[in-house]
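A.B. asks: Below, each structure is written out as structure tokens.
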Structure I
Amino acid sequence: MNQPVVSMPMTADAAIGIFDSGVGGLSVLRHVHAALPRERLLYVADSGYAPYGDKSEAAIVARSLAIAAFFASQRVKALVVACNTATAAAIQAIRAHWPQLIVVGIEPGLKPAAQQTDSGIVGVLATRSTLASQRFAALRQQMEAQYNVRYLPQACVGLVDLIEKGELHSVATVTLLEGYLRPLVEQGADTLVLGCTHYPFVREAIELVCRRLSGQVPAIVDTGEAVTRQLQRLLNNAGLLDQDGAGSLSGFTTASQSTLENAFGRLLELHPPVHALAAG
């Protein structure tokens with residue numbers, strides 16, 4: 001997909017775009033919505049192509065650029081890539097095509113985890129695609145050298161699918177988590193990084209399983225708050241924080257509108273309008 005480099009005028013009353021492969025990015029949206037109540041927020045769930053974690057890098061880049069092009073057509077002032085997999089694969093391409101746009105990505109919180117672990121062993125829960133990316137490999141190498149910690153990467157295949165279905169506490173979800181968490185607990189991980197924006201929605205199940213396996217709950221790192229702080233900082237530095245807006249939220253999806261509507265209500269207790277978005 002050859003997207004042209006687009007010049008976009010930036011104004012404070014323009015919207016902020018946020019996207020994920022599905023409902024996982026709502027864990028980031030809730031922080032942005034709470035911290036920036038005057039902003040106009042547009043959320044895209046690319047659920048017609050979820051999950052991204054088992055897609056090729058080229059496919060993830062193509063989808064990310066298509067969604068960024070939609071946001072560009074809406075004249076947004078900032079774009080939050082609320083997906084670890086899409087950040088790892090596509091954020092450089094997005095920035096290259098829309099250089100004037102404020103673009104904030106999300107990546108596993110390896111640094112804050114390294115700063116708070118006592119055992120020096122940190123489990124990293126993420127998709128296979130994120131863990132296989134050069135971006136993750138470089139960050140891991142840098143943090144291990146700087147903090148003398150050991151990271152235990154764990155690909156959580158199938159977990160995003162269950163979360164997309166709303167199975168946050170089901171037997172299937174708990175069983176899957178037990179299989180992924182057991183080796184991390186047994187190797188002494190006292191801190192867990194939630195390296196996918198879907199995973200905060202099963203945090204309670206993760207804590208339950210860890211307590212069952214070891215009698216203790218590890219420290220858990222969720223990077224949604226850090227992403228929001230970075231977005232605020234960049235908007236403020238550019239003079240683009242909306243001081244006078246009424247605030248609004250709209251959802252878009254490449255799959256079922258009712259599914260995203262239900263996710264907004266179930267996960268965030270919000271009920272914004274949700275629109276169908278062409279998958280092309």
Structure II
Amino acid sequence: MTGRPNHLGEFLRARRELVTPEQAGLADAGRRRVPGLRREEVALLAGISVEYYLRLERGRDRNPSLQVLESIARVLRLDDEHMAHLLGLVADKPRRTRRRPRRETVPAGTAALLPTLPHPAFVEGRYFDILAANAMATALSPRLSIGGNQLLDLFLDPAERALHLDWDGTTQCYTTSLRQAVGTDTDDQRFIELIGELSLVSPRFRTLWNRHDVSTQRGGSVPFDHPQVGEMRLHRERLAISGTDGLALVIYHAEAGTPDAEKLALLGSSAL
């Protein structure tokens with residue numbers, strides 16, 4: 001053992017526990033002591049030896065062939081995004097020097113653009129920190145202001161939870177997006193503190209994080225229950241900011257001529 005984090009083994013173990021024997025085409029053998037598939041079952045179905053699969057999960061072999069990975073991915077029912085994540089874990093290399101803390105700075109042009117936008121808009125960092133926001137964003141949620149963190153607010157703030165009608169889906173989306181964005185780059189102090197606080201306080205976050213689900217955050221519609229204007233569904237667009245390391249401009253908007261657009265306009269007038 002090298003003392004390095006065993007990202008590959010953690011991922012394989014978590015995904016193995018999510019596949020039922022029935023999904024894998026195995027006969028039900030009665031009560032099982034572990035959730036999901038056993039290690040020897042994964043090895044059998046993937047066509048590799050149990051000893052070799054054990055070495056993979058325990059971090060003793062970190063360079064399996066693509067053929068082995070594809071066989072294991074088939075057994076674990078991994079989609080394209082999870083397969084890409086798996087390949088990234090295998091490509092993990094030890095750092096030679098201690099990395100300096102990241103500094104996330106909003107470009108001046110983006111900061112100047114925000115107050116001119118007619119929709120709630122803000123800039124989020126790699127770990128969903130709010131780095132800049134316009135008045136309409138803060139009117140949508142007071143937590144969308146500089147210094148806030150969307151993950152902490154979603155999981156720990158009752159008012160933010162009440163704002164999101166699909167809280168379960170939203171928390172899952174943010175957690176899987178964080179897992180995908182971070183990959184094996186887990187030695188950043190900000191990341192360590194954030195995951196530590198959430199894992200300590202939020203059972204919901206612990207459950208989602210331990211699944212090792214990954215997904216790329218895409219645009220979509222988000223249902224809100226705003227204390228001033230009531231229920232509305234807004235489109236969420238996330239645009240990467242060029243020349244930065246993971247910063248994104250997030251904009252919420254509604255279709256023109258709809259009741260949701262009228263509610264958003266009312267919210268905007270209150271922000272003036």
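A.B. asks: Comparing I, II, where is distance in nm of label points 7 Å out along Cα→Cβ at positions 171 and 235 highest?
C.D. replies: Comparing I, II by distance in nm of label points 7 Å out along Cα→Cβ at positions 171 and 235, the maximum is at I.
A.B. asks: State the single structure among I, II that was used to calculate relative contact order in percent (Cα under 8 Å, 6 or more apart), giving 26.
C.D. replies: I
A.B. asks: Now for a different question. Determine which structure produced the value 1.03 for Rg/Rh (Cα atoms, Kirkwood Rh), calculated from the coordinates; the candidates are I, II.
C.D. replies: II
A.B. asks: Also: Given that distance in nm of label points 7 Å out along Cα→Cβ at positions 67 and 107, derived from a single structure, equals 1.9, which label among I, II identifies that structure?
C.D. replies: On the way: I: 1.9; II: 4.6.
This value belongs to structure I.
A.B. asks: On distance in nm of label points 7 Å out along Cα→Cβ at positions 115 and 147, which of the structures labelled I, II is highest?
C.D. replies: Values: I: 0.9; II: 1.9.
The maximum falls on structure II.
A.B. asks: Out of I, II, which one gives 0.05 for FRET efficiency 1/(1 + (r/R0)^6) of positions 59 and 259 (r between Cβ atoms, R0 = 35 Å, to 0.05) as computed from the coordinates?
C.D. replies: Numbers: I: 0.95; II: 0.05.
Source structure: II.
A.B. asks: If FRET efficiency 1/(1 + (r/R0)^6) of positions 19 and 123 (r between Cβ atoms, R0 = 25 Å, to 0.05) comes out at 0.40 when worked out from the coordinates, which of I, II was used?
C.D. replies: Computing FRET efficiency 1/(1 + (r/R0)^6) of positions 19 and 123 (r between Cβ atoms, R0 = 25 Å, to 0.05) on every structure in I, II gives 0.40 only for I.
A.B. asks: Consider the structures I, II: one of them gives 1.8 for distance in nm of label points 7 Å out along Cα→Cβ at positions 27 and 219 as calculated from the coordinates. Say which. Walk me through the numbers before you get to the answer.
C.D. replies: Details: I: 1.8; II: 5.3.
Source structure for this number: I.
Throughout, read-outs are computed from the coordinates displayed, never taken from laboratory work. The structure displayed is predicted, hence computed values, not measured ones. Cβ atoms are built from the backbone, for glycine too; each structure is taken alone.
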